[in-house]
1. For relative contact order in percent (Cα under 8 Å, 6 or more apart), which of the structures P, Q scores highest?
2. -14500 is what came out when helix-only ellipticity at 222 nm (-39500 (n - 2.57) for each DSSP H run of 4 or more, over all residues; to 500) was calculated for one structure; which of P, Q is it?
3. Just checking, which of P, Q has the largest value of distance in nm of label points 7 Å out along Cα→Cβ at positions 18 and 50?
4. Can you say which of P, Q returns 130 when volume of the Cα convex hull per residue in Å³ is computed?
5. With mean count of other Cβ atoms within 10 Å over residues 114-121 computed per structure, which member of P, Q shows the largest figure?
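Derivation of every value follows stated rules applied to the coordinates shown; laboratory data play no part. None of these values were measured; they are calculated from a predicted model. Cβ atoms are built from the backbone, for glycine too; each structure is taken alone.
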Structure P
Amino acid sequence: MNIESIPTGAFEEICHIVWDTAKQAIVFDPGHDADLISQTLDEHHLDVAAYVCTHGHADHINALAELHEKRPAPVAMHTSDWQWAFDSINQIPPHYPVPQRPAVETFLPLESSTDWNVADLHFQCMETPGHTPGSCCILFPESGILVTGDTLFKGSCGRTDLPGGDARQLKESLNKLKQLPDEVRAFPGHGPDTTIGIERATNFFMQ
């Protein structure tokens, strides 16, 4: 399995593109710079099988509508975040306006299933609220890759002082991630990748 990580926008939010032999990609968290994401897809000769949003914050979904218009595909997000992700409350001026709602024909509620098969990719959805009510981490168990959004960072974790944040829930979600094997590679929504083993040993918030 392949993963390409693209820093986007003023906050350097990372859009992760995952694909395997079928060249059907999952695009995670297209936060900004739609042209750059599209260029990367073209460079690897990839079609989009689905867009998966780990949570609904504006810096993670601001390029979603533009990409979806050019490359239509199902969109997956937890419904707890989908309910407010395109409302006026969700903006970070001057860098991120209110995200446009994509004209989605197929919306996939992430919480509706634990196991997912998209093209030739199999992943598991772990509900990890705290940063937002609908935050999710996505585990590819066969490859040992975990897309963590803003739940877990290298040496840190997501903030809980924004609307819908909950420190108690985030602690429970991090405890859930601690149960994963040491060798699982975590790819956050900001900053470098890491492993569960490293974070369990060194991350204050995982103690």
Structure Q
Amino acid sequence: MVSALAALDRLREGNRRFVSNTHGADPKTQVRPAEVAAGQEPFAIILGCSDSRVPAEIVFDQGLGDLFVIRVAGNIVAPSQIGSVEFAATAFGTRLVVILGHSQCGAIFATLEQLQTPSEERSPNLRSIVDFIRPSVEPLLDQGQGHDTDAIVRKAVRANVRMSLQQMRHGSGILKDLERNDGLMIVGAEYSLESGVVDFFDGIPGRDKK
């Protein structure tokens, strides 16, 4: 079993390779399909956004069988996502969970638009995503920042990650128990579309939040 901190180091190293354009420098990422067909041992669980520009395996420079990836617009946390994380943590012994948001998130923009200009034209399914993200955006509007869309989106991306992290942590007795007794760590991160850098900003031991 790979510890949470060791898994975090592997993700950071992989992201550094991605940013420096030295993909695949680690031979562990060169696994072929037949080598993992019999089973999997993912060292990290990534709950990320469905945005086509943020594929976790690529931005962390990892290969087949390395990551257990769950993707949904806005990296929201619903029961099915929690259940998926529970499955990976218990079935494979994976001890690091990363909630991965990203800059310029379209789901954040959509939520902001809905709050500022309510519309009934969106489907109930799309509105359900907005409803998950709404609590991250509304306080920023209440603080009088409604005229600076870019600033709201930047702050809302991280607020949404933090909210998802708390929903994941407190929405599962299984994960709570693994955190308390078995080394599970749930952290929040943001991927920059502009630089390719992943910043792990929440849930990291010894690091102040910002």
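1. Evaluating relative contact order in percent (Cα under 8 Å, 6 or more apart) on every structure, the highest lands on Q.
2. Only structure Q yields this read-out.
3. Top value of distance in nm of label points 7 Å out along Cα→Cβ at positions 18 and 50 goes to structure Q.
4. Comparing all candidates, it corresponds to Q.
5. Going through P, Q one by one, mean count of other Cβ atoms within 10 Å over residues 114-121 peaks for structure P.
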